[in-house]
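Pasting the structures in now, so scroll down.
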Structure P
Amino acid sequence: MITGGVLLSILANMILGTIYYSPFVLGKPWSKMTGAGPDKMKKDQIIFMMAGGAFLALLNAAILAFLMQQYEVSSYNQALLFGGTIWLGFLTPTIFLNNMYQMKPILLSVIDSGFQLISILAMSVILYLFI
């Protein structure tokens, strides 16, 4: 079931991603290392990527909400610890391993992992407020 917390988490993820990967924050080095970026895509590709990103954020938020309910997260500290544990145990290793096999610079893994940390912590707090 999609709740207000899940929808707000998706919105937070999308807003944070837009800021984090903007040219004013980390978008320039990220674009240089990946060879991707809005200036290299057509409008329909950007729309597809944004829709895909929203769907994947929905998946993250829904599963995170389910797990937080199952583990009875009952404070801000627990929400942050829970999200941080998910990030450290699942998101970060996957990002680093994927980029390692693609022979991408370690800085790319740090940038992408940093966004995932910010996103999962924001989602965790938002979802805690709605549990």
Structure Q
Amino acid sequence: MPVVPRSAAPEFAVPQAGVTVVGLAAPSRGSSENCAWEVRFPPGEAGPAHSLDHEELFVVLTGHLTVTLGTVVHQVGPGDAVIAPAHQVFSIANPHDEPASAIGIMPIGFQARIGDSEPFTPPWGV
């Protein structure tokens, strides 16, 4: 059973936002079926609107976030789970004064799309 110490987990800056992703589990770190990462949202920051080719699960760890799924806006906090359906455009933002974080989980091989971009696998999922 591989263990990925937090100190060895790579960090990735999301170019379109002030968000940081910490890669916890992925094929390059020993996982064969699922990917997991922590997303850190500083106050006032938001991830880009995007869609994925598989369902994504998020569990809020700290702070409060605003999740927009299509045109529906949800307010979520610690312990809340968000299920983003495949091919649904969604975004996550932290409009609050405190930092927030969440764990994201998806199957290996997932692909993301931002706007009209070509599908791609983010580096934390490789």
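Of the structures labelled P, Q, which one yields 41 when relative contact order in percent (Cα under 8 Å, 6 or more apart) is computed from its coordinates?
P
Can you rank P, Q by mean projected area of the Cα convex hull in nm² and just name the one with the largest value?
Largest calculated value belongs to P.
Among the shown structures P, Q, from which was the value 0 of helix-only ellipticity at 222 nm (-39500 (n - 2.57) for each DSSP H run of 4 or more, over all residues; to 500) calculated? Numbers along the way, then the final one.
Working: P: -25000; Q: 0.
Traced to structure Q.
One of P, Q was used to compute mean count of other Cβ atoms within 10 Å over residues 17-24, and the result was 14.0. Which label is that?
Label of the source structure: P.
When distance in nm of label points 7 Å out along Cα→Cβ at positions 9 and 41 is calculated, the result is 1.7; to which of the structures P, Q does this value belong?
Q
P(r) over Cα pairs in 10 Å bins from 0, in percent, for residues 65-104 alone was computed and gave 28, 38, 21, 13, 0; which structure, P, Q, did it come from?
Comparing all candidates, it corresponds to P.
Quick note: the coordinates plus some simple rules give every number you see, no bench work behind them. Predicted model only: the values in this text are computed from it and were never measured. Cβ atoms are built from the backbone, for glycine too; each structure is taken alone.
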